[in-house]
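Quick note: the coordinates plus some simple rules give every number you see, no bench work behind them. Note that this is a predicted model, so its numbers are computed, not measured. Cβ atoms are built from the backbone, for glycine too; each structure is taken alone.
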Structure I
Amino acid sequence: MSISVKNLSKHYDKQKAVDSISFEAKPGRILGFLGPNGAGKSTTMRMLTGYLEPTSGEAEISGENISTHTIEAKKHIGYLPENTPLYSDMYVKEFLNFIGDAYNLSNLSARVDEVIKKVGLTPEQHKKIGMLSKGYRQRVGLAQAIIHNPAVLILDEPTSGLDPNQLVDIRALIKELGKDKTVVISTHIMQEVEAICDDIIIINKGKIVANNSLEGIKKAHQGSSLEDIFRKLTA
């Protein structure tokens, strides 16, 4: 498994933000990580990427424990946080060269060109990041997440605030990336899940309340719409 999570918890004093969750994510499949605001989605993402130390439990990325072998595990991860931290005064190509250099990539110039083409940034590559629309900034965020060709992509609300055209483009790009990577995407947009996800986890109040394929979860609820299932499980 590319991602294996066992009894992972994060407590803040008496509040259990994430409460002993376990799940796996497989290569070549896109896992939708769903939940209402405050359910523990982003906290889980931050623990998976090594930005937040769990209170208990463990997570492995491509066989490496994120807590005990953090550097090795992070080499396998591409991460797009909810509010993508980008250097607005840098040019797109300059920024991606900077990120690639941090990974000590060989053939860096060729890899930057390849990634720019892959995420559809070619017409904007010579602009400053601060001049880009939100949709293009998301593409820059995706480009920095995949530049080192990681096996695992963790995307936190990747389409938040995009217009309909941008939504379609970014969803298509994520689906394409999911063909040969393990992708975990957190969202609360049901149409997005229907459009791109193969498997679904629903988390509520720090606990997993559903974990199945998209087809499996609908079958288990007699063909109810995903929106109705979500409402029922997170009420």
Structure II
Amino acid sequence: MTLFSGAAAEFWLRYVHYIFGILWIGHLYYFNFSQMAFMAEADASTKSAIFQKLTPRTMFWFRWGAMFTLLTGWAMIAHKAGMGVPLNSAWGTIILSGGILGTLMFLNVWLVIWPNNKIAIDNATRVAKGESAIPGVADLMARAAIGSRTNTLFSLPMLFFMGAASHLPLTLSPDKSLVPYWSTFAIIVGLIEFNAIKGKMGPLQKLGMAVHFGLLLTLVLYLAMEFLAG
């Protein structure tokens, strides 16, 4: 059967990648499009119940969805490269652009969003037991929120490049170096990621602005690829 042959290895990686990607990005959009707005209006007892009973569950699927999306994604890239597709080709440049954005999103989940939410979960449990609250929880949750909004922003160009790698017939010029494109990519994306780690929410406070900036970033990176490498 073709489905169980060696030729189907990439298909299985892609299939599992899709499942975990839906699990991960679905939770990301749930947090940003639904839960954040609800939590801003909820009373203290409701927030406590959510952090004690709901957040541990959603964070489990969220972070492990991110983990296996990352692993299967890079496994597909490695498989394709092993089959002889060069990473400096149009496909390689596009898929690496999406892969790097996805990797930054993964790091934000595991190093920014989850650790701060874990403390918030512990804090809610302690307070419910009558123990003293953990100092600085509000600041930690603000940092988690910035990371989450940044991931929402990054998700739009990331998904664009993932789809474009196979379905957008972009041709890169063999006479042009990829250094200008990757330098532009690193500067723009690096500044946004630095803000996720050290900066402030700023305009990302409004979900619509995160979406608008995400679409703008998608356009800027695509035009950079077309004009600097195409």
Structure III
Amino acid sequence: MIELGEDMLQELKEEVWRANLMLVEEGLVRLTWGNVSGVDRDRGMFVIKPSGVAYEDLSPELMVVLDLEGEIVEGDLRPSSDTPTHRILYREFESIGGVTHTHSVHATMFSQAGVELPCQGTTHADHFCGTVPVVRELSEAEVADDYETNTGLAIVECFREHGIKPMEMPACFQKYHAPFTWGKSATDSVKNSVALEVCAQMGLGTWQLNAQQSGLPNHILDKHYLRKHGAGAYYGQG
């Protein structure tokens, strides 16, 4: 472990701590089924929840700091078992600043079923520009070799093969596993996880009411997405 001598990432550790608590507040996790991280690009380090620690027992001081090679820089506890996945996403998706992984019920249903979530309405379009993709399942060799690292590599492979921009589609369903989301920051990645769970629940309900629903027309999708995220965005006070 590298000794920093002083805590250089206190603000980020506090944000990541609060972001992990948001998972509980928003009903996205049970037990310890989830984790949030945030990255400091200038220092080349990221902060993540320690493995298996109950959310009510967390504090900023318990957050684990690692470099982008996966070496622990600060912290006495083991980092989340999903740390290698987060590290790969930070390495390959250079525009992102935070990553969230949950087993939220409805989004995990899509993951387990291996079903994409098309944009069926404007709620979805406000957050995700198009269909939320399913990332392929890992092979037996990938699971045996380095499961969590290969999970990250499979996500990156999916996005590159399909020409998907990570910040336009900050979410995916890992087949047989669960969802991953990311965003501009740790907090933003949790908000995208909240949106994904709600949209997954809405999607299931929409198909129950109308099994033939094929998706939101592109001109409405583009309008809703771009008014919040485009160069000429005008939603909110920012």
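Here are the numbers for the structure shown:
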| item | result |
| --- | --- |
| For helix-only ellipticity at 222 nm (-39500 (n - 2.57) for each DSSP H run of 4 or more, over all residues; to 500) computed as -10000, the structure of I, II, III it came from | I |
| Structure (I, II, III) behind the derived value 20.1 of mean count of other Cβ atoms within 10 Å over residues 144-151 | I |
| Distance in nm of label points 7 Å out along Cα→Cβ at positions 48 and 120 derived as 2.3 - corresponding label from I, II, III | I |
| Structures I, II, III, by mean count of other Cβ atoms within 10 Å over residues 40-47: label with the highest value | I |
| Top of I, II, III by distance in nm of label points 7 Å out along Cα→Cβ at positions 80 and 200, largest first | II |
| Which of I, II, III yields 3.2 [distance in nm of label points 7 Å out along Cα→Cβ at positions 16 and 72, calculated] | I |
